[in-house]
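Laboratory data are not the source of any read-out in this text; all were calculated from the coordinates shown. Nothing here was measured: the structure is a model prediction, and the numbers come from that model. Cβ atoms are built from the backbone, for glycine too; each structure is taken alone.
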Structure I
Amino acid sequence: MLKQFFIICSGSDTSILENCSVGEQNKYAGIGATVFFTAVMAFIAASYALYTVFDNLYTSIFFGLIWGLLIFNLDRYIVSTIKKTGNFIDELIQASPRILLAIIIAIVISKPLELKIFEKEINQVLLEQKNEMTLANKNQIAEQFNPSIDNLNKEIKSLQEEIITKETEVNALYDTYIAEAEGTAGTKLLGKGPVYKEKKDKHDALLAELQQLKIDNKDKIAETETKIAALKGDYETKVIDSQPIINNFDGLMARVNALGKLPWLPSFFIFLLFLAIETSPILAKLLSPKSSYDFKLEDQEMAVKTIVLQNNNQRETMRKTDYAINDRIYSDIENEDELYTYKRKKARELMQLQADAFYKNQKNAL
């Protein structure tokens with residue numbers, strides 16, 4: 001039962017193989033088994049690749065099954081269409097497009113399995129890429145907020161410097177009126193005279209301005225710090241909102257690119273393995289000698305071809321004979337007076353009818 005199934009998978013003519021040796025049947029059963037298990041590997045590879053895209057098990061299995069059946073049909077077609085002619089060069093030329101197609105199929109099948117085999121190494125590469133993308137994303141978002149935050153910090157610094165400047169002026173006036181009272185500067189008269197009172201009043205007025213300035217600037221600084229806190233909050237929100245996109249950066253294309261960053265030799269050997277599996281049925285048929293199955297298949301095809309050629313020749317002969325008979329018939333009746341008289345009578349009637357119709361049309365027009 002299993003042997004018969006694999007023979008069907010090989011695409012060979014089962015009715016011919018039934019009359020061949022057991023060894024011939026085993027050969028095509030082996031070819032069919034290779035075709036079948038290649039399709040199974042294609043199903044597994046496609047299901048895994050699609051799972052990384054859809055993230056849904058049942059959807060991945062469904063489309064993976066369709067892909068496996070497609071690969072099975074292609075491989076079965078490739079193997080079944082290679083005919084043994086006895087000339088290796090002709091067979092190689094015949095098989096070259098099929099070998100090229102087998103190479104393409106091997107690449108398509110091996111790549112998803114490479115992604116699964118090297119999954120841990122790919123995850124490490126993706127982690128490094130995600131970290132780099134996270135830093136780059138933060139820097140990029142920061143470029144949108146930093147100018148505004150810097151301007152607000154400059155405003156705070158300007159308000160603080162304004163207070164410091166005013167304090168410096170107040171302290172200078174304080175030193176002036178104290179020195180006047182001590183007699184070490186100004187009028188150099190010891191005691192609190194008119195000049196002392198004038199300088200002290202000026203100091204007190206400026207001190208009142210300083211205290212009001214501190215109150216006003218404190219409110220402005222608090223308002224500006226609130227704006228800075230709001231901008232920093234917006235920055236953090238944008239970073240948090242964009243982080244899931246980076247975290248989900250592990251799709252099929254990202255994994256294929258990450259695989260390309262790994263050493264190429266292990267992937268190349270896996271590809272060679274699948275290439276050998278995919279091309280083995282073709283190579284087996286190319287390298288094997290012409291067997292009893294091939295002779296019987298050729299005999300069957302030649303029989304059909306001979307019958308078709310005979311039928312075509314017979315139809316062509318019948319057509320030529322029919323033409324010759326028709327020519328003789330029309331040649332014989334060409335000189336018969338009875339036929340001439342009959343056709344002359346009918347032609348006369350037709351011309352009379354045409355003349356009557358023309359007359360009526362002309363009369364109606366007048």
Structure II
Amino acid sequence: MKTLLNDGNKMKKILHLFRTEKFTEGFIDLMKNIPEHEHMFWVYGERYLNDQCSYLKVDNVKYFPKLEIKLNKKTTEKEFENYDLIVYHGVFENYIIEYFYTHKDLLDKLILYFWGGDKEKLPENTYERKAKKFVVRNSLAVVTIILQDYFDLGKKYRLKGKHFCAKYYNEYEVELINKMINVPHLHRETINIQLGNSATVTNNHLDILNTLSKFKENDIQIYVPLSYGAAEYTQQVITYGKEIFGDKFIPFTKFMPVGEYYNFLNKMDIAIFDMKRQQALGNIHALMRMGCKIYFNKNSILWDFFVNGLGCIVADVNEISEIGIEEFATFSEKDREYNRIRIYEAFSKEKSVVEWKKIFDSL
């Protein structure tokens with residue numbers, strides 16, 4: 001039953017379409033901080049699915065291994081009509097886009113939350129391409145993490161709806177990071193370097209490995225997360241990395257539990273993210289809080305967001321070829337602490353709640 005809030009806004013029924021991802025549970029928990037509206041989650045997929053996904057048993061969560069089956073049922077449209085807003089998190093699945101294309105009357109309550117990679121390419125299939133263009137252009141609102149993503153989407157889709165910026169927040173992961181920060185760093189004989197966050201060509205692994213090759217005789221270890229992405233590209237990166245660095249090149253091809261992964265991140269001295277598009281925000285957030293020195297491409301969205309937007313202190317990947325190992329690795333404690341403060345403020349729970357509440361209240 002819908003009630004009126006004290007500020008005159010109607011309590012809204014909001015449906016979230018959200019795949020099983022590493023940040024799904026965190027977002028479900030975050031919405032508990034916005035009780036002014038009623039939230040329901042349709043969670044789908046099998047990625048990251050394990051015995052610890054207790055959030056799937058919560059009353060306001062329904063799990064669908066294959067959401068396309070649910071969308072093919074005649075009763076689903078009626079269910080959608082019972083909600084005031086529908087938030088589709090991560091605009092990747094063509095079958096979801098096609099559903100809203102064939103049910104255009106739902107577009108006036110559809111909010112599309114772009115994660116970054118989902119804005120890069122349009123489907124090759126003519127019908128799917130037409131459907132995505134229409135749905136994105138005519139949805140009620142588009143939400144992005146970074147403002148530049150919205151500008152890019154505007155050029156591609158000529159957006160008509162409203163725009164908001166908002167971020168996720170995971171209390172459990174933030175607590176893990178806080179614990180890591182308070183653990184004294186032991187002296188290490190090697191310089192530990194993280195390269196990228198996934199087995200996607202946007203990480204530009206091969207060029208960076210080539211640039212780092214001048215340090216191959218130094219005491220370094222290069223760690224490369226390759227647990228998701230293209231298998232063929234994964235093997236290409238591993239072959240090239242081993243050829244140059246031998247045992248100093250350490251790839252990760254399997255997912256780690258969250259606690260284990262953050263323990264790994266906390267051992268990194270340097271992290272290099274040479275992608276032009278927005279990705280790896282979770283890694284970057286954690287690494288900056290942990291005091292790691294970060295390298296970005298100066299012409300990337302990440303540089304614009306973290307340096308020009310938040311004022312963080314990072315280095316340019318294009319300078320690596322011109323400097324020695326000492327300058328490459330040096331990062332003062334003053335700069336580490338400055339980044340920690342900037343990131344803590346920008347990615348706080350309070351800020352995320354305000355961002356999402358603004359979206360729901362104003363639509």
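Out of I, II, choose the structure whose coordinates give mean count of other Cβ atoms within 10 Å over residues 20-27 equal to 15.1 when calculated. It was calculated from structure I.
Structures compared: I, II; top value of distance in nm of label points 7 Å out along Cα→Cβ at positions 148 and 292, i.e. the largest, recorded for I. Quick check on the output: -31500 is helix-only ellipticity at 222 nm (-39500 (n - 2.57) for each DSSP H run of 4 or more, over all residues; to 500), derived from one of I, II. Which one produced it? Source structure: I. When distance in nm of label points 7 Å out along Cα→Cβ at positions 172 and 268 is calculated for each of the structures I, II, the largest result comes from I. Between structures I, II, the calculation of distance in nm of label points 7 Å out along Cα→Cβ at positions 12 and 300 yields its largest number for II. For the read-out distance in nm of label points 7 Å out along Cα→Cβ at positions 36 and 228, a value of 3.2 was computed from one structure; give its label from I, II. Comparing all candidates, it corresponds to II. Which of I, II yields 13 for relative contact order in percent (Cα under 8 Å, 6 or more apart), as computed? Answer by label: II.
Match the computed value 1.55 of Rg/Rh (Cα atoms, Kirkwood Rh) to one of the structures I, II, and report its label. Matching structure: I. For distance in nm of label points 7 Å out along Cα→Cβ at positions 76 and 108, which structure out of I, II has the highest calculated value? Comparing I, II by distance in nm of label points 7 Å out along Cα→Cβ at positions 76 and 108, the maximum is at II.
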